[in-house]
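The next part holds the structures, each set out as structure tokens.
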Structure P
Amino acid sequence: MRDELLNPLYNVLSASDYLLKETILNDLQRKFLHSIHTVSQDMQQLIVMTPPELLTIERAREMFSYETRELLASMIGYAEVLESEAEGKLDTTQHEQVRIIHTNATVLVNIIAEISE
């Protein structure tokens with residue numbers, strides 16, 4: 001379960017790192033990306049700090065509360081706004097990085113939904 005959660009988080013962190021290094025983003029785009037990055041880092045730290053043998057379904061349910069799912073939903077929403085270019089143009093590479101964020105955040109939401117059932 002640990003890798004199932006960490007792999008999409010690493011993908012989100014890698015894509016958001018790449019985009020945050022871009023110099024042509026506007027302030028709102030940076031704010032969205034910073035929020036995405038911070039949520040991902042916090043989730044990653046929570047998972048990494050939990051010993052693998054303690055990361056059970058029950059523990060994961062406790063770790064990933066309704067609030068966590070809301071944060072992930074926000075991450076997806078920010079990615080959708082960035083993809084739409086409503087707040088500024090993106091080049092092809094930037095679009096791809098935003099798609100990586102959107103796809104992997106969606107994967108995380110689905111994994112957490114399965115755990116919560």
Structure Q
Amino acid sequence: MAQRPFQLTNRAEAAEAIRQMGEDDLHFLNRIIVDRLKLIQQARSTVMMSQFHVGDRVRFDDPSGESRTGVVIRLNKKTAGILTDDGHQWNVHPGFLTRVKPGDIERGGDGGA
């Protein structure tokens with residue numbers, strides 16, 4: 001049987017306990033919290049990354065808001081390497097990628113490239 005995640009039942013008591021802690025205990029608690037958040041974020045990113053494969057056609061918006069279309073050329077730990085149709089390479093978090101179906105390119109384009 002799978003273990004249920006811990007559920008904090010009284011946040012006010014937890015906050016008060018933290019207020020009473022010394023610096024060493026706070027640093028220890030901080031390290032545990034940061035490590036746990038990184039693990040959760042990595043698991044979420046892995047699930048998103050598993051939706052893409054090298055060779056997939058994808059679309060994303062660059063920082064200026066321009067839509068870019070290209071091909072996944074590499075799957076890194078946190079990002080996918082994308083070669084856009086205009087020949088530029090981008091490293092993009094999988095949460096910003098959308099798979100492009102055949103025929104979508106003619107309708108949507110990649111912002112005029």
Structure R
Amino acid sequence: MMSKLVGNFIKKRRSVLKLTQKQLSDSLGFKTSQFISNLERGIAEIPPSRIKDFAEVLQMDNNEFTNLVSESLKRKILKKTDIAEGEKDPFVDKFLSAWSVASDEDKNLIKTLISKVLDIE
């Protein structure tokens with residue numbers, strides 16, 4: 001489950017662009033707007049392979065949007081591992097460094113592993 005950080009951002013950005021959930025969904029090739037609704041409520045996550053598509057449709061720099069998604073992941077990891085924000089953990093730092101250069105396929109594998117290890121839906 002993605003934090004509401006990304007969902008709130010998407011909702012605000014969609015509003016600025018004067019797009020409905022349906023219009024955003026159509027632009028991204030989804031059959032219904034349910035996925036966008038789930039993203040905005042923080043109960044779905046953007047597949048790594050689609051981050052570039054979202055950035056483009058939301059008229060954002062891909063790196064900026066990727067950083068937002070990465071920050072959301074970082075917060076989730078910190079919350080699940082009980083590491084206080086600002087506290088340094090070498091594992092988390094190395095993980096986030098690896099994540100930032102991983103391919104979409106590797107990110108999907110990493111997310112699957114983390115989901116199983118940390119019992120994240």
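We did not get these values from a lab; they are worked out from the coordinates using the rules stated. Since this is a predicted model, take the numbers as computed values, not measurements. Cβ atoms are built from the backbone, for glycine too; each structure is taken alone.
Given that distance in nm of label points 7 Å out along Cα→Cβ at positions 42 and 66, derived from a single structure, equals 1.7, which label among P, Q, R identifies that structure?
Numbers: P: 1.7; Q: 3.6; R: 2.6.
Structure of origin is P.
Between P, Q, R, which one scores greatest on FRET efficiency 1/(1 + (r/R0)^6) of positions 10 and 98 (r between Cβ atoms, R0 = 25 Å, to 0.05)?
Answer by largest value of FRET efficiency 1/(1 + (r/R0)^6) of positions 10 and 98 (r between Cβ atoms, R0 = 25 Å, to 0.05): P.
Which of P, Q, R yields 27, 13, 11 for semi-axes √(5λ) of the Cα gyration tensor in Å, as computed?
Numbers: P: 27, 13, 11; Q: 42, 16, 13; R: 26, 14, 14.
Answer by label: P.
So relative contact order in percent (Cα under 8 Å, 6 or more apart), computed for just one structure, reads 41; which one of P, Q, R is that? Don't jump to the answer; show the numbers that get you there.
Working: P: 41; Q: 20; R: 27.
Of the structures listed, the value fits P.
One of P, Q, R was used to calculate helix-only ellipticity at 222 nm (-39500 (n - 2.57) for each DSSP H run of 4 or more, over all residues; to 500), giving -27000; which? Please report the intermediate quantities before stating the final value.
On the way: P: -27000; Q: -12000; R: -20500.
Answer for the origin of the read-out: P.
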